[in-house]
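Got some structures for you, see below.
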Structure P
Amino acid sequence: MGMIKEFKEFAMKGSVIDLAIGVVIGAAFGKIVSSLIEDVITPLILKPALKAAKLTKLEELTVFDTVKYGNFIAAFINFLIVAFVLFMIIKGINAAKKKKDAEPAPTPGPSSTDKLLMEIRDALKK
């Protein structure tokens with residue numbers, strides 16, 4: 001019974017749950033990027049090249065009818081987009097951290113000992 005309890009504590013830690021959520025969001029983001037490449041970028045930007053090659057999809061580009069270098073090009077474009085988006089996200093996070101770090105820390109008020117000494121001083125003045 002101890003092993004099950006230990007596993008439950010491990011699985012319910014915040015970092016494990018955060019990682020699981022990150023993986024699910026990453027998979028969904030991968031589908032979005034793939035759709036962006038296949039449905040938007042390829043038709044708009046690469047349409048003349050595909051038309052000249054008499055193809056409809058980038059993945060159909062082949063050499064000797066066996067080497068599918070179009071798949072490689074599509075994967076490379078996917079990678080560039082994902083890397084750029086992650087770069088922009090991290091850049092934004094770092095800018096927010098710098099802003100937060102740049103704010104001066106509020107000056108601490110007098111300690112309880114200092115307050116007591118000020119009260120004694122004020123009482124002696126009277």
Structure Q
Amino acid sequence: MTDRYDTGMQVRRQVLGDAHVNRANGAMTDFDQPFQQMITETAWGTLWADDTISRRERSMLTLALLAATGNFEEIPMHIRASLNTGASKQDIMQAFMHVAVYAGVPKANHAIKLAKATFAELEETQV
């Protein structure tokens with residue numbers, strides 16, 4: 001593996017948490033191994049490792065982009081990750097409000113629904 005992969009894996013674990021990364025790695029097969037390597041090197045080892053903007057800002061951008069493009073499946077994962085990057089509930093709501101104005105109310109509405117459910121699950125596990 002490359003240095004960028006190692007950096008990416010470290011950042012990925014910091015942002016998503018060891019449990020998530022361990023589950024993803026445990027589910028990896030020979031078929032998707034090249035994809036997993038690519039996202040670890042590029043998304044995590046290059047983009048998320050860059051310190052030009054904060055991880056908090058990256059979380060908000062990521063959530064807004066996922067909602068704006070209708071890629072709702074990863075929103076709960078990135079809501080959970082936001083706890084590790086310093087993005088607050090209010091930050092996330094502001095990101096989704098931007099989505100409403102610039103990409104459409106239905107997309108923001110669905111993202112907010114997912115965020116509410118994810119925050120509720122997180123609160124239940126903390127009790």
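State the single structure among P, Q that was used to calculate Kirkwood radius over Cα pairs in Å, giving 15.2. Walk me through the numbers before you get to the answer.
On the way: P: 21.1; Q: 15.2.
Attributed to the structure labelled Q.
Out of P, Q, which structure matches 1.0 when distance in nm of label points 7 Å out along Cα→Cβ at positions 53 and 77 is calculated?
On the way: P: 1.0; Q: 2.0.
Source structure: P.
Which of P, Q yields 0.50 for FRET efficiency 1/(1 + (r/R0)^6) of positions 13 and 117 (r between Cβ atoms, R0 = 25 Å, to 0.05), as computed?
Numbers: P: 0.00; Q: 0.50.
Structure of origin is Q.
Can you spot which of P, Q the value 13 was calculated from, given it is relative contact order in percent (Cα under 8 Å, 6 or more apart)?
Values: P: 13; Q: 25.
Among P, Q, the structure yielding 13 for relative contact order in percent (Cα under 8 Å, 6 or more apart) is P.
Comparing FRET efficiency 1/(1 + (r/R0)^6) of positions 69 and 109 (r between Cβ atoms, R0 = 35 Å, to 0.05) across P, Q, which structure shows the greatest value? Kindly include the intermediate steps, with their values, before the conclusion.
Working: P: 0.00; Q: 1.00.
Top value of FRET efficiency 1/(1 + (r/R0)^6) of positions 69 and 109 (r between Cβ atoms, R0 = 35 Å, to 0.05), among P, Q, belongs to structure Q.
All of the numbers you see were taken from the coordinates with simple rules; none came from a lab. This structure is a prediction, so every number in the text was calculated from the model and none was measured. Cβ atoms are built from the backbone, for glycine too; each structure is taken alone.
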